[in-house]
Structure P
Amino acid sequence: MNETELLFTNILNCNRLSLYLNKDIFLDKAKSFLVSSVLRRRIQGEPLQYILGKTEFMGLEFKVTPEVFIPRPETEILVETAIKIGYRLWVIGHRLKILDIGTGCGNIAISMARNLLYCEMDAIDISDNALEVALLNARLNNAKVNFIQSDLFNTYNLQPNTYDLIVSNPPYIPAVEIEALQPEVKYEPHMALDGGKDGLDFYRRIIDKTPCYLRKGGFLIMEMGFNQKDAIKNIFQKSGYFEIIELIKDYNNMDRVIIAKKRERGNG
């Protein structure tokens, strides 16, 4: 469905076919007011997902509020990649341990928990408000996820040498570019967008700390923004703890996901 159809099917509580078959239907005063107020919000630039209070990701429905970053279709590539590697890592008798860094509404962690049934999923976020939304989404989607409030690894709830797989879609917009973004994006939490001066602050922090928490041979999988590939590869290589395994392109043929495997420092 296009955006207009999505708006009206939700407002009128009908399916797409009914929307066109009953196009001459009379709207009472309350529904007319609702339609006009929703259209006004959209014209002012408020994202459709916030207006509806929900969005779809990996075939699941997620509640979203202005407290959380809106999941993008490109991030499904990150999740699909992580699920494939999770299946590859899983062996009988071993319960995969996975960490999602910066979980937001919980879309990554919940989607992975639903697809990797033999995993133990942890998810961290600095925002208590975001974690409330994520917890609600886990309940709505019947997914078991352990949500933890933390600024990255600054918590005693994460144990060293624990995780087989760490996944993150960190903030990666350079600070100076945020004001030039589309009006819709400016409705989203600033902390979910701002990647620091060059957009790479969180990559540096995550890549620096992750080796302590990954098991040997574990994977770190991250989403990245436009034209950041070489800089992020350089951060990985400087750490000395990772071998870059693969770069995955998105639907626009842009490098979107980077896969790195932990190795011991000095082993090449």
Structure Q
Amino acid sequence: MIELGLELAEVLPWFRHEKESPYVFVRVDNEYASGFVNSICDAVRRCYLSDDLLQERVLALESELQGSPESRQAKIINSKLPDAGSTMSGDFGEILVYLYQAVQAYPQIAFGPKKWRFKQDRTKPAPLSDVVQFILPAWPTPSADDVIFCAEVKAKATAHTSSPIEKAIEDCEKDRTSRLSKTLLWLRERAMGEDLGTVQLAHINRFIKATDYPAATKCFRAVVVICSSLVKAELCKAPAKTSPDYTLVIISVPNLSAVYTTVFEAVRSSTLASTPKV
């Protein structure tokens, strides 16, 4: 969260819990959702492109992109963002869940890779498990208090025929059986040749080489980020009993399509507060 420039204490009120069993129901009130365009614009940009890398590319591409530093920033930012549609909706849902999981761990620090930075194709979702975060309270010493969170995220912003609750639960099973392990191996490969920010290779290896350390806790979540106008129609598909293997979380956001569209429009036109000098 430090990399995203957000204070957890400020994010905490955004996610109001209304129900805990057999699923967790979380409501984002309109006062916060309508303010996302200002409160998380920079954080969303940093999910795709760190400030340092953006400054570096603005300077490196001065002759190729031409124009003012601000216009070069906009071109670089746009090269990383998804087009309007399902990928943008899905990315926004994943970023919101990244923030939600960090808040759930508070006051402990949950941190993880910003997988959106490592897309091979900006028009498609990031590969493998959607949101992975770590809690390592005694680091650099691995301990039995270490936790890894893994969330499968489905977003539904419009009234199409998808069944996000059923699909999130189905794909969460993939995380639990094999996909999280594959994700950690993929992240280890990325960490060998790229900067993952606050995530270090040693953090990833702590969970890959799990038998070498005290047993850590694995927490799996199937998360649905859904427009509040669609909630009632979808809740009938939620399980009647709590699962011992995962937690189903439903996050209701008013006017979800308009919210994420407005946020990404703001990200496209955003610039660093301190423009690099050329």
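Read-outs: derived from the displayed coordinates by stated rules, not from any lab. It should be emphasised that the depicted structure is a prediction, and the values quoted were computed from it without experimental measurement. Cβ atoms are built from the backbone, for glycine too; each structure is taken alone.
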Original post:
Given structures P, Q, which gives the highest value for distance in nm of label points 7 Å out along Cα→Cβ at positions 3 and 147?
Top reply: P
Subject >> If volume of the Cα convex hull per residue in Å³, for residues 99-202 alone is computed and equals 107, the structure in P, Q >> reply: P
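Which of the displayed structures (P, Q) returns the greatest value of mean count of other Cβ atoms within 10 Å over residues 75-82 on calculation? Please report the intermediate quantities before stating the final value.
Working: P: 20.9; Q: 17.1.
That would be structure P.
With Cα Rg over 2.2 N^0.38 Å as the yardstick, tell me which of P, Q scores highest. Spell out each step's value before the answer.
Numbers: P: 1.10; Q: 1.01.
Comparing P, Q by Cα Rg over 2.2 N^0.38 Å, the maximum is at P.
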**OP:** Looking at mean projected area of the Cα convex hull in nm², for residues 171-242 alone, point out which structure of P, Q has the largest value.
**Re:** Q
Original post:
Quick one: mean count of other Cβ atoms within 10 Å over residues 195-202 came out at 15.5 when computed from one of P, Q, so which one is it?
Top reply: Q
**OP:** Taking relative contact order in percent (Cα under 8 Å, 6 or more apart) as the quantity of interest, name the structure among P, Q where it is greatest.
**Re:** Q
